[in-house]
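Just below sit the structures, each encoded as C-alpha cells.
Here, each number is a calculation from the coordinates, and none is a lab measurement. Remember, it's a predicted structure, so these values are computed and weren't measured experimentally. Cβ atoms are built from the backbone, for glycine too; each structure is taken alone.
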Structure P
Amino acid sequence: MTFLARLSALVLLAATYSTAADLTLTAIDGTNHSPLAAKDGKPALFFFVSPFCSTTKAFVKEMNQITADHAGKVSVFFIECDPEVTRDVSIEHATLSEFKAPVLLDVGQQLTRQLQATLTPESVLVDATGKVFYRGRINDLYLGPTKRQRAATTNDLREAITALLAGKPAPQPQEPAQGCKIGGVK
C-alpha cells in the first residue's frame, strides 16, 4: 500500500471515530447526550429497548440492577430504538419500567446501526475508546425467541463488565441476544 493510500485510510478512519464520538441523542427529559464520547475514561453500556417488546419487560429488573451495581464505574444508557416510538410512549415506558439511567431516543437509529444492535433487549458494552467490548444477551433467561427458562443460569453481561473493569479480555463466546427484531434494521 502506498503512503498516500495509507494516509487516506487513516483520515477516513479518524473521520469515522470523530463522527461516532460526536453523535448526540436527546433523552426523554430533553437533555442532549453524546453517549460514545468517553466520560472520565469510563466505559459505556447500552441497553437497546422497546416498549413494544414483551421480552424487554422480562429483563427490566436485571437491567436496572446492573445499572445500580455499576453506578460510577460505567455510563449506562437505555436506547429507545424503535422507529415507531414517540417521545410520549418512551416517557411512559421509562416511567413504568423505572429505568435507572438516561433514556435516549434513537428513532433515526444512528447509534443502533453504529453499534450493530438488531434486537431488543440487547446489550452493548464499549470501552473508554468507544470500541465494542461485548455485544449480546444480558443472561440466558431466554434460550430462543420464545424459549424462556424459569430463571437465568448465566450472567453474560455482568461477566463482561467485570472483565472490562479488571482489564481482562472479553468473555468468549458472546451469545446473541434473544428478543424482538428492531424494525428498520437489517
Structure Q
Amino acid sequence: MNKLLCASALALAPLAFSQVAAADPMVLPLTAGNMLAQTHSHAIILTITGTYRSLSGTLTYDLDAKTCHVETVFDVKSLQLPNALVRSQVMSQGFLDPDEYPQTRFVGDCQDNGTTLVGNLTLRGQTHPFSMAITYQSSNGKVTGMHTEGTLNRYDWGLNGLSMTVGQNIRVTNDISFNGQPPVPSAS
C-alpha cells in the first residue's frame, strides 16, 4: 500500500510543481531596450516629447492575478529631446537640473484589478504620489506588453522654470515589452 501511495505521489509531483510554478509572478528586468519611457509636454503651440535612453529597474507581474510591482530609475541626463535649444532649457537649473538631481525614480503597484499603477514618483528630489492608467497590448490572443499613462502637475515637483513656454501638465507614458521585442508606443 505504501509503495502505491509513494508511486502516486511521485507521479503527481511534476503536475503539482508545474501548477505552482505557473502561478509564480514573472520578473522582468527593465532597460531602455524593453521599456520606452517618454514625457510629453506642451510648449507654446506644439508638444515636445522626451525619451529616456538610460533606465533600469524591475517589473514583477502576474497577468492571471492582475498584480504587479515596478521599481524604475531614470537617468535624467539621458532624456533625449528634439534639439539642443530645447535640451538646454529642460536641463537647466530651473527645470530638471540633472547636476543636482541626476535620477528620477518611480515605485508602484497594480491596483483596481490591474488597471491602475499607483505609487510614488521622485523627481527633482521631491517624492509625491503618482498614478497611471494601465492598458495591455496583445497579439494573437497573447499579452505582449503593457502601456501606462499618467499626468503630473510639474509645479508639484518643483519644476518652476520655463513657465512662459511649457504648460503646467506633463503627460508620462511607458510602454513595456513582455516578448523580447522592442516596445511599441501605444497609439494614444
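Below are the figures for this structure:
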read-out	value
For -5000 (helix-only ellipticity at 222 nm (-39500 (n - 2.57) for each DSSP H run of 4 or more, over all residues; to 500), calculated) the corresponding structure among P, Q	Q
Comparison of P, Q - label where distance in nm of label points 7 Å out along Cα→Cβ at positions 62 and 150 is highest	Q
Top of P, Q by distance in nm of label points 7 Å out along Cα→Cβ at positions 86 and 126, largest first	P
Origin of the derived value 0.8 (distance in nm of label points 7 Å out along Cα→Cβ at positions 78 and 94; candidates P, Q)	P
Test item: mean projected area of the Cα convex hull in nm² calculated as 13.7, pick one of P, Q	Q
Comparison of P, Q - label where FRET efficiency 1/(1 + (r/R0)^6) of positions 30 and 142 (r between Cβ atoms, R0 = 41 Å, to 0.05) is highest	Q
